[in-house]
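S.K.: These notes open a run of structures that come right after.
Every number in this text was worked out from the coordinates using simple rules, so none of it is lab data. On a predicted model such as this, the values are computed, not experimentally measured, just so you know. Cβ atoms are built from the backbone, for glycine too; each structure is taken alone.
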Structure I
Amino acid sequence: MSARSLIVDSLVTLLKTNLTGAPPYITNVYNNVENKIRFWDEVNDFPWISISAGSEQREYLPGDFKWGFLNITFRLYVKDEDSQSKLEDLLSDIELLLDNNNNLSYDTNKIITDIRIVNITTDEGVLVPLGIGEILIQVRYEI
């Protein structure tokens, strides 16, 4: 398996394992997290999180050392009369979870050395009772 796939799979596992509604997190995702793109009209169980790898950049350093910078998108779907509040709770939980797991292992003896949130967007309540959000992160790992 490629590092890209392993990194996304490790993020899926991280969310499934931790977002159970137990403190310090508010949201229970009921294992509704997957490693492929799914659009809101394909989702029946809420909340739902789809995680997918995007573009990747490389940084080449002396001594044949290379960093990989992988962009990863989280698409979040919630359904509630107060969907924006539920979406904000989920966004906050994911942000806290990523901050607490900045050095995430994704393969034997391989770790992500940095996770940065690049962008957070929402539907701003346009689709109530649905709420749709997106988090774009960038992870740095040794190639």
Structure II
Amino acid sequence: MPKMTDQMRDFIATALADGAPCLLATVDAQGHPNISPKGSVLVFDPEHLAYWERSKRMALANVNANPNVCVFYRNPAKGQEMPIGATWRFYGTAQVHDGDDVHAQVKARTVKAELDRDTEGTGVAVLVKVSKILDLRGNEL
């Protein structure tokens, strides 16, 4: 199982503020793909990413239908410090959490700007068990 590094944690933590929010790729039950920006992505622990799902629209419906996801991080401004292409692709399996400890932990660690956009306070946490991490060229990290 791949382990996320401190560098990944730090860069992803500032992705929204850096103008480089992560993108979440999901697939619906019929196999149709969708990509959504997720400014709340964070490294939950060395084996998991997480994000605050505030819109509860297509990405959430897709995760509920098919939990296989890819989280894409790219920040050319950090290209000198990152692997080739200043890109990480995190592949994994998503699980929705609502009203449990994971929900509370993700909410507590979500960037304020994203929580402020959850005006009704009804967001849910999504935990992604990462099974593979690739750079832009497809090299496994």
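S.K.: From which structure (I, II) was Cα extents along the principal axes in Å, for residues 14-93 alone calculated, if the value obtained is 55, 31, 20?
M.R.: It traces back to I.
S.K.: In addition: Taking 12, 43, 31, 11, 3, 0 as the value of P(r) over Cα pairs in 10 Å bins from 0, in percent derived from one of the structures shown (I, II), identify that structure.
M.R.: Attributed to the structure labelled I.
S.K.: I, II: which one has relative contact order in percent (Cα under 8 Å, 6 or more apart), as calculated, at 27?
M.R.: II
S.K.: Let me ask something additional. Please state which of the structures I, II yields -6000 when helix-only ellipticity at 222 nm (-39500 (n - 2.57) for each DSSP H run of 4 or more, over all residues; to 500) is computed from it.
M.R.: Matching structure: II.
S.K.: Here distance in nm of label points 7 Å out along Cα→Cβ at positions 22 and 54 was calculated and came to 1.6; which of the structures I, II was it taken from?
M.R.: II
S.K.: Once mean count of other Cβ atoms within 10 Å over residues 62-69 is calculated for every structure in I, II, which label goes with the largest value?
M.R.: II
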